[in-house]
Structure P
Amino acid sequence: MQNTLPTFYGTLPIVRTILIREKISLVHGHQAFSTLCHEALMHARTMGYKVIFTDHSLYGFADVGSIHMNKVLQFTLADVSQAICVSHTSKENTVLRSGMPPEKVYVLPNAVDTTMFKPAPERLSMDPIVIVVISRLVYRKGADLLVEVIPEVCHLYPNVRFIIGGDGPKRVRLEEMREKHSLQDRVDMLGAVPHAKVRSVLNSGHIFLNSSLTEAFCIAILEAASCGLLTVSTRVGGVPEVLPDDMIVLAKPDPSDMVHAIKEAIRILPQIDPQEMHLRIKGMYSWQDVAKRTEIVYDRAMRCSNQTLLERLPRYLTCGAWAGKLFCLVMIIDFILWRLLQLWQPDSEVELVPDIKLTKRIQRS
């Protein structure tokens, strides 16, 4: 929901200085909508560095924003060493959008800090049953679905309360719904919740509700499951890949189907053991495991051979009859500007950061 002006070449001098000063070996960029990511990867490839891109989101093929963004992604991924996606659905989406060879795209899921997201020491009473929603209140996150689902669930179950954390343009609709159905005492609107306080909000509930219309992975349901909450979620994107069937109840992104899924979750809720669920998540999603797998991708990227500009340009030509030629022109200009910067300030004149390990050894001696 924010706008950033791409500068194309404006970041080249500072990116070049950082890469040289910090003795960088590989550049890893995240997010398709990050202009800094695209520009840093472009400049890094011009300078001969290995680059990796990670995509965290799913985008379509029909709306104007996605069409333009997919072409930019095609440009960036035409010359990356490797790519990472957070789910198999995300990989399929990225390959289709960018035209990148599937064998260069790896699936590495997100993980959760289970030391931070722990269940409450004592299990909460199930009277009332508390359903927690923590999300940006925007259309893509299914805020409009919540407007229809919450009154119906409250009507069916007098002992159910909702806690909604998050902010966004759709918050007004939720507040209007609360006023219209007189649910002020059963629906708490917390507003934006700092990440440090997410655990305490999750631990005040029994069921976590995710109503997203599109999702590549959804780390929020991992955090909720790590806190011992049973999850109800829309069956979209990579969500079905995240949790085992006994930890999540899936529904179509349709109000009636979501209400039915919440009914099912309330029925099986007494069978859920929060501590056991936490231990299972701890074994399945570890950042240490993700780090080891990421290191393997880095090693494979570092083994890729270096290529000259003339060897790399044909990759951009495959991006389209007109776009391919435009992308080649962009890279040629970037290469010329880089060479001019080298003449103005040679690499040898860029001050390198001190070697901390060497400095400590000298101080000890």
Structure Q
Amino acid sequence: MMALIDLRSDTVTHPTDEMRRAMAAAEVGDDVFGEDPTINALQERAAGLMGQEAGLLTASGTMSNLIAALAWCSRGDEMIMGQEAHMFWNESAGPTALAGAQIRLVPNDVNGRISAQDVAAAVRDSSNIHVPATTLVCLENTHNRCSGGVMTPQDTREVVDVAHAAGAAVHLDGARIFNAAVALEVPASELTKDVDDVSFCLSKALSCPVGSVLCGSEEFIGKARKWRKMVGGGMRQAGVLAAAGLVALDSMVERLADDHANARRLAAGLANIDGLTVDEDGIQTNIVIFEVDREKVGDAREVIAALREDGVLVSHSRDQALRMVTHRHITAGDVDEALSRVNGTVRRMAGAA
């Protein structure tokens, strides 16, 4: 049978052998009582890498983002975020449904950045009783729906300055923050030092089976811990999961450069396939989003189905856009084989169009 090449997401990665050994040997305790030494070590390590005072292990990036909204916002407050934000598109309206916060959207540019000027224009006048209070601004780095685009420290600082001047906190959805750090060749803490809190995922490009870490001040994490309990996030002896996270932070960050190189290789190949359009120069990390010409090739969802039959798994981004994500299970040879299969699929569909 034809081997599947899975480019749907870096969430499909499996733990390494080293992670499995660490998980089997992990020293554990009851984390709800704060007694799991492996979780405590992971939280301390993560906070240090993010330049924050404390950390909190959560089940997922979505849980971390929700907890941040709950901690910063009261019911009836307003959050500002980009119109392509993962928190808006892919988290089941949690901040609105559970935190009771209204979401106000501002434009993202092609790299996923939001401008300080747009944020300033969107901030509400706190003296006006007719409008909600702006209490939180949310950033995303790298940007999931904008081809893994990266925010620089300066990009972040400009928005933070506006938010803080308005009395609002800044939450950074840094699910793939280490991809951004590797792409910019700076420590992750350079990308997080100005925000009020940050979450990052262990279960994406870092290849762990489960988990994210939310980092911020001691006071913020104290609030976050209570909200985590309230939403069912007390995981007891989860040191078996945290052990994989410690291995990941030691061994999986530098290799992200390989994923970025494979993503650029992938984008360059897609750009040479008639009927597909991709901004190959805009690929900064491990996400490649490209457009399918409906007239030449067909509907994007039909293309996904056809590619699956040809052994290439991809995801739907929006409209006629498809997404491919490189990760540790994808080699340069896999990229070349995937491109060969995609070319064949597209040519076949174009011939039938």
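The numbers here are math on the coordinates, done by the rules we state, and not lab data. For clarity, every value in this text was computed on a predicted model and none was experimentally measured. Cβ atoms are built from the backbone, for glycine too; each structure is taken alone.
When FRET efficiency 1/(1 + (r/R0)^6) of positions 42 and 306 (r between Cβ atoms, R0 = 25 Å, to 0.05) is computed across structures P, Q, the figure 0.95 traces back to P. When FRET efficiency 1/(1 + (r/R0)^6) of positions 162 and 202 (r between Cβ atoms, R0 = 30 Å, to 0.05) is computed across structures P, Q, the figure 0.45 traces back to Q.
When relative contact order in percent (Cα under 8 Å, 6 or more apart) is calculated for each of P, Q, the greatest value falls to Q. Among candidates P, Q, the computation of distance in nm of label points 7 Å out along Cα→Cβ at positions 154 and 338 that gave 3.3 used structure Q.
Can you tell which of P, Q yields 3.9 when distance in nm of label points 7 Å out along Cα→Cβ at positions 178 and 298 is derived from it? Here the read-out was taken from Q.
Hey, P(r) over Cα pairs in 20 Å bins from 0, in percent derived from one of P, Q reads 31, 55, 15, 0; which structure? Source structure for this number: Q.
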